[in-house]
Structure P
Amino acid sequence: MGVIKISQTFKTQVTPSRMFKALILDSHNLCPKLMFSSIKSIEYLQGNGEVGSIKQMNFTEASPLRYVKHRIDALDNENFMCKYTLFEGDAFLEKLESVSYEVKFERYGYSGCICKLSSEYRPKENVEIKEEDIELGKDRAIGMYEVVEAYLMAHPHAYT
């Protein structure tokens, strides 16, 4: 089975700059606070958020996963774009070599944005990835974005 490519978009009422700052630049601080029932911590193992940095996300006991590691491959602060690769973790990475993501936030309307997410799943040799596994990953990603959007809507001065 070859590389599986998935694209999704959703609209938010938050500016691209605020979404980018909260979800990309400060996710290691914000996400464990907002999603404390599933994310225990996010820490840099290498670097401080620049290209080449490696982050580890640690999950709570309530999660089916214990941890994942990802590397920042590209970061464009002016165009609100980030590329990163999940390359290590438990459970789901038994089937995958890696998952690469590209996230871009584009202005939409007066004060909103469109979040464009694309993913490339690279399965290990002779492994078939089920559509429901991919759907679960998509749902978790969108869920995280929706939680951050709700926080930013409730706190209009955060990440300005």
Structure Q
Amino acid sequence: MFNDMKVRKSSTPEEVRKHKKAVLFCLNEDKKTIIPGEGKEILVGDVGQTGHDPYTTFVKMQPDKDCRYALYDTAYETKESEKEDLVFIFWAPENAPLKSKRICASYKDAVKKTLTGIKHELQANGYEEVKDRCTLAEKLGGSAVISLEGKPL
């Protein structure tokens, strides 16, 4: 899944629509394997149809009381150019059980190592940190970032 997001081989409009914009991952039942969350992805084709901002949709997908890992394919603009980068996000909300936070934190470095080529990482401990895009923009390039997902900062 990571390689599909990283390497965009798609050429037809239909293939582009199936490209994953974001994916959330969680631990399986026995807490030993990291799996994609069921129904927890955003496709590029979904973004245009819903009329929703993909970043806002992505933030709303985060659970209140559990940790997640996520990949988010962000489009942003700096003063010099338009860019797209994959961002690794570690979601560990304050309301998550301590055991869940501990287990997810212990796997975090191993997960990051498998995601070769990821330049940006964001750790968020609650909605307040991610709701206004500024935290993500800061990770992508600070004050040089002037818009995120087509919306000015």
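Throughout, read-outs are computed from the coordinates displayed, never taken from laboratory work. The structure presented is a predicted model; accordingly, all values stated were derived computationally and were not measured. Cβ atoms are built from the backbone, for glycine too; each structure is taken alone.
Can you rank P, Q by mean count of other Cβ atoms within 10 Å over residues 68-75 and just name the one with the largest value? Checked P, Q; max of mean count of other Cβ atoms within 10 Å over residues 68-75 sits with Q. Sorting P, Q by distance in nm of label points 7 Å out along Cα→Cβ at positions 4 and 28 from high to low puts P first, with the largest value.
Out of P, Q, which one gives 28 for relative contact order in percent (Cα under 8 Å, 6 or more apart) as computed from the coordinates? This value belongs to structure P.
Which of P, Q yields -7000 for helix-only ellipticity at 222 nm (-39500 (n - 2.57) for each DSSP H run of 4 or more, over all residues; to 500), as computed? Answer by label: P.
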